[in-house]
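No value in this document is a laboratory result; all are computed from the given coordinates. Being a predicted model, the structure only gives us computed values, none of them experimental. Cβ atoms are built from the backbone, for glycine too; each structure is taken alone.
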Structure P
Amino acid sequence: MDSISISLTKSDRKLIGILCLLFLFGNMNITMFNLAIPSIAASFTLTSSQVSWVMVGYSILMAIGAGTYGKLTESYSIRHLYVIGLFLFASGSIVGFLATSYWQVIGGRLLQAAGASAISPLSYALATVYFGPGNRGQALGALSASIAFASGFGPVFGGFIEQYAGWHALFLVSGASFLVILLILKYVPDLEHTRRSFDIFGAVLFSAGLTCILLGVTMHWLYLFISTTLLAWFAIHIQKTPQPFMQASFLRNAPFLRILGIGFLTFVCNTGLFFLLPLVMKHTFHLPSGTIGILILPGAAAAAILGSSIGRWTDHYGSSWILKISQYSLIGGFILLGLFTSLPPWVDALVVIILMLAFNGLLTASGNLVSTTLSVSELGMGMGIFTLFYLLGGAFGPALAGRLIDLNIPFSIIYYIFAMLGVLSYCLIPKTKS
């Protein structure tokens, strides 16, 4: 066992509720725009590659921002960083809502990402520092449940808003996040921090390297070569800088690197599933988008309802045990989807429940394990890097699934490939006491 599970106080529950609300805004803002892409393209007469920047640009800045905000937690108040992030998020929402040109839409999305990228690293850092070993899993479980629910509910909600109010209204929904600032100022604790110098050059190298990775996935492989060069330069830079953007010790921490791999592969499978499943449903059963969304909802609801329970089990039985059970469920779930591609859609909906619970368990347990592999002073940046890696996985998932489809690989085989990624993730589970 990790430790004896400790009940949450009333103030603890209020804090977790605020963090979950932030996660809903941040993660739904990613998924609810998916179904609006065709409408945005039609509004401005855009090609598929042009309109893809609504998602690609957002993903790039989300990944960059996650690492940056994680680093800033070492020097600045988490509460103040939240306020800055939500101000940028709301400002981008207003710009997008009022947009009359495509570049204004892109500007709004980039501003949104600059703010929304604060939510995950700050929330994970706060949860791992504020909550002790006895109830940290409960907090992380609730956050993971919010992500799972947003990933399933976001497309359904976004499709409804876009259908009846137009895609501009999606920005207005996100703009309501500004109201959460009042709750943050009242309930989020102002943890101690020490002002330090900020490695601007290291941040630029790191951000440029990440940008080229995502451009390599979505546009041209040459960017991957450039990213390798930039990140190699970054690795040399942090060895020679007194206060680098990222401590070199992170790169030598094998258990931490294994957890990053698990987070990355988890979201490759998560976003790959939600990219592939609607295509399978439309191709095989010719179902409309609304019906597909309804089939996904039970899995999202189950993950949300059982999120806190998964967190308590993590506290009680240990993170490694939950990781293993979740990996078994993920591998088995994708194998079942591969076997059931010709069965009625409701069968797939039942399997999606298994997979959503597996994603929840993997994210909760791996996030909890981060706190056991890093010192307290490293947690802020460490959780930022963890967030960054799962966001990168989120960008790779659809790209991988789309590439496999372009190669005319059968849907069942693609599901089996994702199951193999689950096996790889299982092999990465660090051997720790937790």
Structure Q
Amino acid sequence: MNTDGRDSTAQAGAVSVPRVQLPGVDALRAIAVAAVIYSHVSYYVIDDLGTGWWLIDGVYGIFIGGFGLNQHLSFVGVAFFMMLTGLLITGSAMRHSPGRFLALRIGRLLPLLWIAVAAAIVLVRLDINTMFSRQDGISNVEAALSFVLGGFFLKPEVVVLGVTWTLVVQIVFYVYCVAARRLLRAVPIAASMLGAALCIALLAYNKIVPEAWTVPMLSKVAATMPAVFVGQIIYLAWTRQAGWLAVAAAGLAQVAVVRFATDTHSYWGGDHYLWTMLVITGCVLLVARRDTRFSRSPIVHWLGTRSYPIYLVHTLILYRVFDHVAVQFGPTAAVVVFLIITAAVSEALYRWVEVPTNRWLTAKLRERRPEKPGVASDHVVVSRIAGPSGREVDAGDGGGSAAGAHRTDPAT
């Protein structure tokens, strides 16, 4: 890499990153958000309160008893969001210089993350919410670590906002894309295969070494990364950067990781993770490139573009609202009130934090390091993902709102 931050290939000439149209991404994000919210409601109602709800009975009959997915739809939201991360971010990693890529990706995670973590700390210290780990409270040092996701690497873990563990997975993927950038651009499919081998190595490490030397979060990351790599493999297949035999081999490598993670008890919500991964892969393949009336509907677009703030704040709101409302009015009323409050808070964070900070970051990066003329920028286009101006944006670049692939796709 040259000292001005641009890679030598870009300076030598145009870097062509193939284009793929993904009009169904908002639909997938909306489904993922619904799965995330349902999962946490179901866990709380069934496991914590020991009661029931008619919607949980219906979902269990169709998706768990019928389709064989995990109880509470555990990992469904994770698989959707992580797969979208691999699908949408790979092209950006191939195109941008490492510094710009990491600044775009991680810079967009931080403002909302910091606000949500700060809110979680305040709610714990006011005895309104409890910790997501076993501690009764949180020290100043632990609180500081939480702003950089460091609590997940302590033993025992110190978790003030449980859903943020998936951001660790995303950041690991971003860093891996930078570290393997030459391989990703030279033999793209090999990056997915190497990633699978590294995941197995991490899982094996925690299995082999004495318990005192283990890092449990590493197993959680390694067990989740196959979903991200499957999304990457889909991108490479759709853009014809890998042949079908190579795609099949890379896919089987991810299957091997999931099976090894299952055998080493690295998953946490059931025994059907491989099957869940296969089902979600099928959904992504069927929906991502389809432009349907459902994917263009206003509610789907709203859910897709607000998925990050919804994801971060919904557990901060769910449990206390449920406790206060369900006792008098029942679980259905409690869920309705919870959804209304979550929607209002998420809309405020999206409009007044996420969009302005994303625009500011993009503008600063363009001022400091303008893109090389002639470098292809349309590796992924997400239809109807537009900023307030209404224009379509390049999903791997910086422009417009937080709606494109440059936004984070978290899950739980």
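A few points about this structure:
- Mean count of other Cβ atoms within 10 Å over residues 100-107 from the coordinates reads 15.2; which among P, Q: P
- Structure (P, Q) behind the derived value 23.4 of mean count of other Cβ atoms within 10 Å over residues 124-131: P
- Source structure (of P, Q) for Cα extents along the principal axes in Å, for residues 76-331 alone, computed value 57, 54, 39: Q
- Per distance in nm of label points 7 Å out along Cα→Cβ at positions 92 and 364, the highest-valued of structures P, Q: P
- The greatest value of relative contact order in percent (Cα under 8 Å, 6 or more apart) among structures P, Q is that of Q.
- helix-only ellipticity at 222 nm (-39500 (n - 2.57) for each DSSP H run of 4 or more, over all residues; to 500) derived as -20000 - corresponding label from P, Q: Q
- Which of P, Q yields 20.4, 60 [Rg and Dmax of the Cα atoms in Å, calculated]: P
- Computed over structures P, Q, distance in nm of label points 7 Å out along Cα→Cβ at positions 108 and 196 reaches its largest value in P.
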